[in-house]
1. Upon calculation of helix-only ellipticity at 222 nm (-39500 (n - 2.57) for each DSSP H run of 4 or more, over all residues; to 500) from the atomic coordinates, which of the structures P, Q produces -9000?
2. Comparing FRET efficiency 1/(1 + (r/R0)^6) of positions 79 and 167 (r between Cβ atoms, R0 = 30 Å, to 0.05) across structures P, Q, which is largest?
3. Matching task: 37, 29, 21 is the computed value of Cα extents along the principal axes in Å, for residues 15-110 alone. Pick the structure from P, Q.
4. If we compute relative contact order in percent (Cα under 8 Å, 6 or more apart) for structures P, Q, which one ends up with the highest value?
5. Here distance in nm of label points 7 Å out along Cα→Cβ at positions 95 and 247 has been calculated and equals 0.9, so which of P, Q was it run on?
6. Comparing Kirkwood radius over Cα pairs in Å across structures P, Q, which is largest?
Structure P
Amino acid sequence: MLEVLIPSYGRAAELAVTLSGLAGQDEPDFAVILSDQSDGEPVWKESAVAAMVRVLRAQGRSVTLERNLPRRGVAQQRHFLLERSSAPEVLFLDNDVWLEPGMLLRMHAALQEAGCGFVGAAVQGLSYLDDHRKHERAPLELWKREVHPERVRPAEPSFERWPLHNAANLTHAAAELNLRPGDWRLYKVAWVGGCVLFNRDALVDSGGFDFWDQLPPDHAGEDVAAQWRVMERCGGAGILPSGAVHLESPTTVPDRETDAAAVVLGVDRR
């Protein structure tokens, strides 16, 4: 059993697509917790979102709808969701990501086998399918067996992995591996955005998003700060093929002047 935690602000159409991707997942058993901070009416009042909530519930899935106002930043949103979860595994899924069928099962199997703190599916922008960036895929390094704890900082070689998640790089990398249907591989990451399955205990024991009150409401990089703390204790990995498609809508976090990693860990990523 795992719980899918969705922080949401606006983007009703995109959220409906995200929920439709979840409705296409057969295994493992999962529940959904949605935390909405939309202006005006809750996002689940929108017809497309309401329809997909009904579909998930008709499938026997628990769907919990929460309002989290006033808005106090993305880190507080993630903290709010984590506090309401109780499953051994929690998937933080952004509200503009569609998961291909079977993706939850792949991530769950990988997390169980690797025994690490998280497995992330970096979101792919399929408008970039014809944009091959072999030089950005050069840092790709597969984990051979177990995933081990490691430290990522801008001054260290591990930080140079960050371009791996640009454009559709992982789609191209997965194609080059010639994986059979259902197969997957884990690789070393700098961090993963948009779709990350955590061992909940590992995330909580590393502090989760307890730093939210150290940040102004407008910030970014809260996922990086949390993942780096987990990686140092328990390790973390990305999964190939990704199967997480970015809907490529404009960001709802346009002000990125404050970087959470800089505040929490004293690290300047820019």
Structure Q
Amino acid sequence: MTPSEHHIAFIGGGIMASAIIGGLIRQGMKPDQFSVIEPFADTAAKLKTDFGISAWPCAHPSLAQADLVVWAVKPQMFSAAAAPVMPHTRQALHLSVAAGIRSDSICRWVGTERLVRCMPNTPALVGQGITALYPCPRVTPADKALVEQVIGTTGQFLWVTQESQLDAVTALSGSGPAYVFYFLEAMTEAGTGMGLSPEQAYQLAVATFSGAASLAAASAESPEVLRQRVTSKGGTTYAAITSMEASGIKASFVKAMQAAQLRAGELGDEFGKA
């Protein structure tokens, strides 16, 4: 069965839920095939404006028709959100996009072990996301196929074999867009300081990131080799790379990602006890 033959519930209607809903609607699903629980009026109004979907402010009997329940809530809200939903959705497959919260906690809260945990990222909003998926043992091949069809509307996906790997995924690709935006800020600031307009600097920075990423994706060579090809000794790129190495930027960046991985694990410990 394809997603268009299912009813899908979303607990939380924010950015990531909107990315998935938008992808599914582009694939032919209709607004009446969704049930959304969204307590915040502004977010609910945006769902109505963007997709024609009327969200419920709290758990509603319509959830009982769901074949798949997508948990798009903040980690600290998961337990409280699950309690009123569980009586309606024990029969469904569950997909969690909540960072850090481990499967044993989620399965306890939702009353079933048919659960897939995932870690998407915000480029899903434009169909360019990358999502890592981890299936609990009770997830069937048909369940996995449905999840792939749903997540595939937002970009690429891959399956991991150990749940602990999702913390690393969170640090790398889940938080990764923020790192890119951080570097775009720096490149724009530098370009402006060197005499370009902010608009020119930003356009050049964005195009450089996009082009370099496309080149890396199309190439069989490693990032190290690709970097070396534009780093002639004594040239301008060499001067920039040498400066960054002297400042310890690579080591600091690795350390920052390790901090994100650690925090992902802490979220599970902190909010998975209820």
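1. On the way: P: -9000; Q: -16000.
Considering all the candidates, the number was obtained from P.
2. Details: P: 0.45; Q: 0.95.
Largest calculated value belongs to Q.
3. Working: P: 37, 29, 21; Q: 35, 24, 23.
The correct label is P.
4. Working: P: 25; Q: 17.
Of structures P, Q, the maximum of relative contact order in percent (Cα under 8 Å, 6 or more apart) occurs in P.
5. Values: P: 0.9; Q: 4.0.
Working through the options, I get structure P.
6. Values: P: 18.6; Q: 20.5.
Comparing P, Q, the top value of Kirkwood radius over Cα pairs in Å belongs to Q.
All of the numbers you see were taken from the coordinates with simple rules; none came from a lab. Source: prediction; values computed, not measured. Cβ atoms are built from the backbone, for glycine too; each structure is taken alone.
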